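Where a number appears in this text, it was derived from the coordinates with a stated rule and is not lab data. Bear in mind that the values here come from a model prediction, so they are computed numbers and not experimental data. Cβ atoms are built from the backbone, for glycine too; each structure is taken alone.
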Structure 1
Amino acid sequence: MDRLIIKGGARLKGSVTISGSKNASLPICIAAVLAPGASTIANVPHLRDITTTSTLLQSLGATVERAGSSLRIDAASINTVEATYDLVKTMRASVLVLGPLLARFGRARVSLPGGCAIGARPIDQHLKGLKALGAEIRLEHGYVEALCKKWLKGARINFDLSTVGGTEHLMMAAALAKGETILENAAREPEIVDLAAYLNLMGAHVEGAGTDTIRIQGVEQLTPADYEVMPDRIEAGTFMIAAAITGGDVMIHNMKLEHLDALCFKLQDAGVEITSKDGVVRVQGPRRPRAVNIKTRPYPGFPTDMQAQFMALMCVADGASVISENIFENRFMHVSELQRFGADITIEGKSATVKGLRKLSGAPVMATDLRASASLVLAGLVAENITEISRIYHLDRGYELLESKLSGLGACIERVQGP
């Protein structure tokens, strides 16, 4: 099993290029199911979750070919509408094939997704929306079986809570529904705007993506389209914090600063200097960051996917900070591992109080989920002596060539194999 070995203390300096967005690539690749024919999706990162999605699409009969950072997906040959548990259990986003299959073929059978380490993420809002579109839904033997007569029908759907996956799912299904669908209390993330842009290139009529009300005028048929995925804002944010925590000076290419406003405000409060010129973002870390409080919120609030990384920064800040997690109930599992570095963190309910220290000490630690893994890497970059991180397959789900990119900035980090 691969591990990362990090010798802390290096000040990061240089340039890094951000890869395509994992969270945008997944639904966009799945949306290709809606149109018979070949679509080419560019700027798709080499990640385990992308490989899982490719395998899922191939299991349905689609042809998937990779050339560099592009995927060519031909959905003309899809010959089954069933996604089995063996595929869906490894990645929650796999359940998003349900709506496109139902909208195009009138039926679908997809396994319920498995549990998630960072908390329960049920699909009740997804199923509620599909029922409103006229689908008959049955839950049998761990599978969702969905049927519709001829076609789905447009409807007004009000989400009980902001759900990124639910918004994406129903946008795709409604694209081929008869009539208008209105999604209220829709999620507003940039990845949803990216999906809407791809659907519109396919011939869909989606308006309002990026706001809490999205209108979709259904069409009879969609056609394949070529599209380039947006940069990964969470990878970009992670490198911003890497520069900040090491007191570094890093130029970040291929990122959209406006997607990270909430994070940027908090980093600037902590004393980090952020400038942008000609599409390149420069991040200069202070000698020691100031303590700053954060509360995770749905976009455009502070992203839950950056909470663990920001906590690592606060572990070496001047003063005490309070970090409140309002999205997932189990997203403090990285705390016990950060404490192994010597971090002073106390959890009470949905909040963690972090008392910053001048120094962390390298330690053997274990990753528990994707973003928790990133927080351990960040702590290792600034900790004294050696840090060894195991179970880094979590990192490979969401960060393309992370250790190579960090090495290019001067970090002493190495991937090793073995027990």
Structure 2
Amino acid sequence: MKIQESLLIASILLLSGLPVSVQAGPLVSIGDSVDVFFSGSSSVKWQSNVLYDENDEIEDLLFTLSPGFEVNVGRGVSNLDLSIITSYDILRYDDLTELDNELFHIKAVSSYKNTRWDVSGSVSYDEKQSSGADGNTNRLGRLTESDELRANLEGEYRLSPKFSIGSGVKYSDVEYQDEPSIADRETTTIPLDIFYELSPKIDLSVGYQYQTSEVGEVSRLALTNTGIETVFTDSYDKESHFVNVGARGELLPKLTGFFKVGYRETDPEDRKSQSTLGLDADLTYSVTPKVTSRLNLGRDFGVGGEGQSTENTSVDASATYSINMHYSASAFAGYTLREYTESDNDDNIYRIGARLSYVPNEFWRFSAGYMYVENDSDRALQSYENHILDLSASLRY
């Protein structure tokens, strides 16, 4: 496809989001409590290094069309709300047409509230095509495909005006397609927290989190004394524990969110146990009525692409400026240090970017953004840099 044809397609995709006539309310209403919405988007994205290759950077344009639907049940007539959201991504590359793909997504989100109970849950299934952007699945000269199933159920019960208890279960199952060199993983996490109302705006907490993971077998080509052979790494199970204290609510004037800090320990099967300081925080600060900043902090154990045990430390900061009722601008910066606990290798992943959004009404959203991603790794062929520019338009009615 010639570049002129590519730009024409991009223009058509983006112009398809321009409002000609809009319809108030949902696309279809069934009875008094069920609404059906159309939810679609289109985008064009340029990348300087599509395959996240350290030595052979290939740039290309990616066009994505994502039609979808959303079904909402409840509409405020009961304590139970349910939404089912589905979309289908059609991905087309300008030059690297062998990477063209179609990806399906579906998610169900529900919540229930009464005077004592506050329960929410979600189930999702996603087909993904990923690169080395997370520093974890980078495969030289190609992208990876995966099927991901996730489920989350969490609830909180108010024992008294001052005390409440929260618990739940989180489950994820990630399977990589035709990639024996990347470890599949299945993880179940069970948190338990006790909250004490220190004031009407602040709750203190003490908690414990148990996590169990099953990491799949990995096979890869390696140079041995007898030549190039297929080397296998057996699957294994591991357990992790996080004992913590924390707080949530309006922690300071203009500062809201939560934090948990404590002791983490992981015990992989037939591997060395590890312990570290654990941290999980999500904080929002209202700088001015128009400027809001956000900070996310994390320190946890993880699993590398080939099943290695890792210790991850992350910092993500962002700021949003509401220019007026239609325009907003945002910027972000992030850093992740991934330390491989069974070797001396490290990944240093940097992210920085900015975005301008235009929302003319409740139906339409247009945005343009830039992002720079870099992985400074001492693992062979895992370092990369990538510049990303994108334009997008989305519609919900």
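Give the label, chosen from 1, 2, of the structure having the highest value of distance in nm of label points 7 Å out along Cα→Cβ at positions 172 and 268.
Largest calculated value belongs to 1.
For distance in nm of label points 7 Å out along Cα→Cβ at positions 196 and 260, which of the structures 1, 2 scores highest?
1
Given a value of 3.6 for distance in nm of label points 7 Å out along Cα→Cβ at positions 68 and 84, point me to the structure among 1, 2 it was derived from.
Only one of 1, 2 returns 3.6 for distance in nm of label points 7 Å out along Cα→Cβ at positions 68 and 84, namely 1.
As an exercise: relative contact order in percent (Cα under 8 Å, 6 or more apart), calculated from one structure in 1, 2, equals 12. Which structure is it?
Of the options listed, only 2 reproduces it.
Of structures 1, 2, which gives -8500 when helix-only ellipticity at 222 nm (-39500 (n - 2.57) for each DSSP H run of 4 or more, over all residues; to 500) is computed from the coordinates?
The read-out was computed on structure 1.
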